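**Q** Right after this note come the structures.
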Structure P
Amino acid sequence: MKTLKYILILFAAGLVFQACEKNDPIPGQGTLTGMLTPFNLLAQMPDAKVTDTLMLRTVCWAVNDDISNVSFYYQGFKIKSYSVKMALTVNNQAITAAHQTDTIFIDRSLIRSYPQAGESLNDYYQTIENAYVIICPFKVADGFTLAVGSNAEVILEMDDEIFAIIVNQISLQMNRANVLSVFPTAPVLCFEFDPQTGSFTGNLTEFGIEYVRTNMTREILIQHLAEASVDDNTRGSIESVATIGASNASATSARNFRVIK
């Protein structure tokens, strides 16, 4: 009986050891894929506000259990759509301008690498997952900050290039009455004159259009502004990169999120 008891104890101990050791969850992965690259899966993340903290979670393993490090990166882009409406009319229609910026890229930047100083990647091994499970806090960076505000705030927020584009659109729509209401001392060369009728046509000359472009300031535009708005479409992405030490082969998993107000 004692012999049977010892056999049962050894058998039970063997089962516990098997349950605790780090087995390859996909046996023969390298043979199947032809590449000894790690498996790496980053969990999906929610939309977030700037300064929110996202808990990035990635699960990874490798055939030979030789992942050297796991790193997290962020990057993104934004597109701003501006809309301006003036308190000036031509033929009872308000003068308007609109512009959508080219894509503004938020550079790829390192969030954190694991293991950190004084750690081992084994510190992140979870038996139930049979893999390394790393949870990395990420505070949504200031580079993702949305453009906010309306009316005068929008005019003050736009950069010089966008302001010049908006002013150019406005200048092409203005007539003599508009210019004289905004620039009462505008020179006569600004206005088209018809010698046959002996009167001004109401149109601007090229000189007049350029005069508006040169002399329109943010303060003057705001004085004659009906409304202005900006729609800021900002998206971010997170990458987790698991790297094999000996071969430097790596696997990247990426997830996107939208920045909200």
Structure Q
Amino acid sequence: MERSLYLIENGHIKAIADGPSILVNLPQKSMQRVPLRLIGRVVVIGNIHIETTLFCLLAEHNIPVLIMDLAGRKRAVVIPLVINSLQHSRWQKLFLISTRYREKFINWAKTKRAILQIKVLQRLFPRKARMFSRGVGEGNYQLAIKPFLPLDKDKLEAARNFVSSLFQGSVIKHAIDAGLDINLGIIHKRSHLGLAHDLGFVVEPQVDEQLIEFFRAEGQKKFLERDFMGWKLTREGVRNIIQRFEEKRKEIDEIIENIIDEIFYLMRELSV
């Protein structure tokens, strides 16, 4: 499994390209070399010095870069320019040929989302697992998870933004590897990174589960702090979220791959 390279603001970190590797210069530490063949994506958090040549090198190797701040706000996504290798974009456009085809995709997305919601509820309420075997509906699902999340919406949003961005980074990587047009959304059909938003809608219950675990974690009061701009994650909070996300990366990757496989199945159905 390819790794994620996290570059988190801490003094004067500098990342530069060096042949088939990335050199990361850490303050008061020896320079670290990370081979590109081990990296699936790069996540930049805060203010990091990165040379333009490194962005070019990552793009050449189909490695997306996600850039965000400590408040969890996604600032930019740098993705490879792969116009000539989007071998499946014409099949994606099948969903936009008619309202019926688009509705078929939307209904499929809602069904997949509901299945993931059931899994979250079964983990939260194992004694009531049978109650959720046939789904509970979007409204009831939101009511069920509400007690596990903070009442302060701004505090919740800071953590949600960060976790959602990590998931979107994985979605983008898998979609690019599959040769899909990440900008060609079906639900979010006029949005930049539309397909990433579509897939993000499907996997959102997984985001909810990570948020619930984050706010239930021991010492979680030290994970968020408030300044004049509002709530933001502390470095401890960033590390806590990243560690939990990476521990479940295999499961998350399998879920995303399964979703993409089903999209291909739907496309083949429409092309017959």
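Throughout, read-outs are computed from the coordinates displayed, never taken from laboratory work. For clarity, every value in this text was computed on a predicted model and none was experimentally measured. Cβ atoms are built from the backbone, for glycine too; each structure is taken alone.
**Q** The value -7000 for helix-only ellipticity at 222 nm (-39500 (n - 2.57) for each DSSP H run of 4 or more, over all residues; to 500) was derived from one model only; which of P, Q is it?
**A** P
**Q** Then there's this: For mean count of other Cβ atoms within 10 Å over residues 102-109, the calculated result is 11.0, so let me know which of P, Q that is. Mind dumping the intermediate values first?
**A** Values: P: 11.0; Q: 16.1.
Source structure: P.
**Q** Where is Rg/Rh (Cα atoms, Kirkwood Rh) largest, in which of P, Q?
**A** P
**Q** Computing Cα Rg over 2.2 N^0.38 Å, for residues 158-245 alone gives 1.24 for which of P, Q?
**A** The correct label is Q.
**Q** Follow-up question, since we're still on this one. Out of P, Q, which structure matches 17.4 when mean count of other Cβ atoms within 10 Å over residues 110-117 is calculated?
**A** Source structure: Q.
**Q** OK, next. Using relative contact order in percent (Cα under 8 Å, 6 or more apart) as the calculated read-out, with 17 as its value, let me know the right label among P, Q. Walk me through the numbers on the way to the answer.
**A** Values: P: 31; Q: 17.
Traced to structure Q.
**Q** Of the structures labelled P, Q, one was used to calculate distance in nm of label points 7 Å out along Cα→Cβ at positions 62 and 190, giving 7.0. Name it.
**A** Of the options listed, only P reproduces it.
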